[in-house]
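Computed from the coordinates by the stated procedures, all read-outs in this text should not be read as laboratory data. All values reported here derive from a predicted model rather than from experimental measurement. Cβ atoms are built from the backbone, for glycine too; each structure is taken alone.
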Structure I
Amino acid sequence: MNASIRSLNCFLALVKCGNYTKAADQLFMTQPTLSKMIQRLEESLGMPLLIRSNQGIRLTAAGEHLKQTAESIVGQWHRLQQQLGSLTDLTSGTLRLGICPMLSSLMIELLSQFRQRYPGVTLKMSEHGGYGCEQALIADRLDIAFTALPVTHADQLDYKQLAQYPLWVCLPHSHPLTAKTSIDWQDFHNEPMVLYNEDFSLAQLISRLSQQNDVKLKVAFRSGQWDFLATMVENGMGLALLPAPICQRLNSAKLSFRPMTPALYWDLALIWRKSLPLTPAADALLTLSQGFAPGDLALDEYNI
């Protein structure tokens, strides 16, 4: 058998993208080149890895097994490269960093500091919801990730909390609930809600707490974009529960914000896999995050 790291990377990209065209674009190669590389990989293993159809590709049993093994091999190779790169004081290397879309703007300052201190390290960013970040870490496709707590796979992942912020109810100025100084769970009965996608840690937190308070939320729409959720609130499509730093970025001339009773919090953290040592670049980011708290709140300016 002769399977190179490059061929395994190509195989994993194809599995992730689901078809040759998208995978070839992502890998910056032609589709025939990718097809030939996968064919050679199958020939070297002596068995088919994919079931090809007009709808895309599916993995055979052998393909499923190779996917898990290839993720481990590629992850270990990446770690070896990073450890060797640390011998040059992080003047080179790659940091595979996961981040939830709603956190991107809040972490710019920290990432800018990292970039200034380690200009030779390439930041390879991947956007996922909180659950997606966890899955990518467990599969060793990421070195470290920014996400919101709690961690679902606490037995496999460790974390360092960076900050805690309140969650506010976002509603139009004209909504009757603006007459209240705070909102409780029972106020959401029969109110349409616009929420984050279900793979977001915040969406899972809201779902769990609503169940604990015997409230069945009436979900009108889900999105991974906080600005889109806010626009829907402005247009009377529902209420939203958004972190205070996100609310600060919204148009307070059109929206009102109210705290929850009891208070509901959004905890931000860096998470990584327990069973694997941090790469030098990931360890450097973790060290740099000491004492870092993204954003300052000025509540009186935001209709609180």
Structure II
Amino acid sequence: MTTCEAYLKKQKQLVEARLQTLLHTEDKGFASLYEAMNYSLLAGGKRVRPTLLLATVEALGKTAAPYLDVACALECIHTYSLIHDDLPAMDDDALRRGKPTNHVMFGEGMAILAGDGLLTFAFELLAAQQQIEAAKRCQCMAVIARAAGPSGMVGGQAYDLNAEGNMHIGVEGLQFMHYHKTGIIFEAAIEIAAILADATPAIRDCLRTYAYQLGLTFQITDDILDYSGDAAMLGKPVGSDAKNHKATYVTLFSLAEARSMAQEAATNAIMAVSALGEEAWFLRQLATYLLQRVR
């Protein structure tokens, strides 16, 4: 296990222990909704986004522990997006992380509500962070709202729907779509950490570049895995992009070119945080980890 993997495992344990305590209800009328929300929220995964937020705070010289709930709020947003992405009207996937997707387990209507519940609970959780001064809390909420909303993930998903069947959207269109669907949440994690740690404008610029290149690394690798990965390892079907007639880095270029582009993006991410010195060791190793992942 690499140092990066050990750090991810440690932070994953912290995040998951906290997530298990967050969503409970005394009202039996809400029990099925909370069950559906927890089903996806506690289904595992690498917890990369909350770990990225906490690691960036540490890289900027601050203690991350007081911001665990902020990181968990980001994971709620991410989980909501997965539930909705899997819906029959979207990607129509039946498997996620080796388990039936939310709508397969609970029905399409309840899955939509579970996603809605996680999205709105994230803001409730952020608003409750009294240890963070009010102005910073508002800034963090604004960052997440932009990243999750019509100028972010929702807009990216709309672009994706409109692009289905269009194999000629070009690399600019593909990068636009993937940035808004995937990369913008990496950027939100980084930007929130910068707010919490009082990063200088110059450092924030470096971190934005890093976040963009990291998201690109993640998405190109995701396209490669959907084309050539192992379904058992991934915990979800492969070939869903081809099934839905979606343009990817592999279909627009080639498998070899996509791998080269992913390597370039990872290298650019590593270079972007060189000014942060040794404190940013995890950020650098994470780029390589995402490039080399097999799931």
Structure III
Amino acid sequence: MTLSTAISIANVHLQVSDLTRSLGFYQNALGLQVLRAEGQTAWLSANGEPPHLLQISALPNALPRPPRTSGLFHVAFRLPDRLALARLFYRLVALEVPFQGFADHAVSEALYLADPDGNGLELYRDRPRADWPFTNGQVQMTTDPLDVDRLLHEGTHSLETSHRIDPETDIGHIHLQVGDLERAERFYVDLIGMEVMQRSYPGALFIATDGYHHHIGLNIWAGRNVPPAPENTVGLRHFSIAIPDADAWRAKLNKMQTAGRTIKRLDEIDQESFAVKDDDNIEVRLVYRPTPP
């Protein structure tokens, strides 16, 4: 049984070393809005309203994540259109935020950077689905040069002066570094119920539902059979998948239990959810979240 087609990456929880420094980046540079802050944790969204997209928690004296470990490759914030991406790009350049790369992936245009702790981030906009290249039912994402000058020009000449990210921004996907692609496929495809969208990219696997290019990227670029990152390092604490269908959510819960996976129920007043860890010790939360009317 595959997941309901309207699933999404609901939110991501990152561990950082300094909350004030991280808020300065995510709020003042990226343009997210703080919903609330308690102790060493803050919750942020793009539009200033719940639910949150990003949760950041500070672990004082947290160490950098060792390079040859599994964990986060990047969190990908999806802008609603090219102009919104251009505006954000222009503002970040004006703030002298360093970028790590730029790419035209045929299905999207993407900017790559990192937060102050080195947690990878992608900012992107999708091209229309009708323009995505497919071969034998699988999407054919590429990594080609992005026309950075043209994008920056569009942002420079925009009349928009807000320092906030576009309120329609969401998390389009998350990209993980794992120790074994076949093992990861068994968890995310066979157990969670996603579909393989591209196998042809070297050292990577892209999976999704509803024909999207990918909700989750998986790669072994840190090495095969790498260990999980230590808990006292910065990086990914967990990410959540929102499922709008109650029956599909319960089916996933039952399937995980039948497979002998350790389940942690996290039910709150307004939603049902459970947490399970994949084979790289990455915590995944499956949340039942009905589609708003």
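When helix-only ellipticity at 222 nm (-39500 (n - 2.57) for each DSSP H run of 4 or more, over all residues; to 500) is computed across structures I, II, III, the figure -22000 traces back to II. A value of 56, 50, 44 was derived for Cα extents along the principal axes in Å; which structure in I, II, III was it taken from? Computing Cα extents along the principal axes in Å on every structure in I, II, III gives 56, 50, 44 only for III. Upon calculation of mean count of other Cβ atoms within 10 Å over residues 71-78 from the atomic coordinates, which of the structures I, II, III produces 25.8? Value 25.8 for mean count of other Cβ atoms within 10 Å over residues 71-78 corresponds to II out of I, II, III. Could you figure out which one of I, II, III the value 3, 14, 23, 20, 14, 11, 8, 5, 2, 0 for P(r) over Cα pairs in 5 Å bins from 0, in percent, for residues 31-110 alone was computed from? So the calculation was done on II. Look at FRET efficiency 1/(1 + (r/R0)^6) of positions 135 and 223 (r between Cβ atoms, R0 = 25 Å, to 0.05) for each of I, II, III: the largest one is in I. Once mean projected area of the Cα convex hull in nm², for residues 39-214 alone is computed for every structure in I, II, III, the highest value turns out to be that of I. In this comparison of I, II, III, the computed figure 1.9 for distance in nm of label points 7 Å out along Cα→Cβ at positions 199 and 255 is attributed to III.
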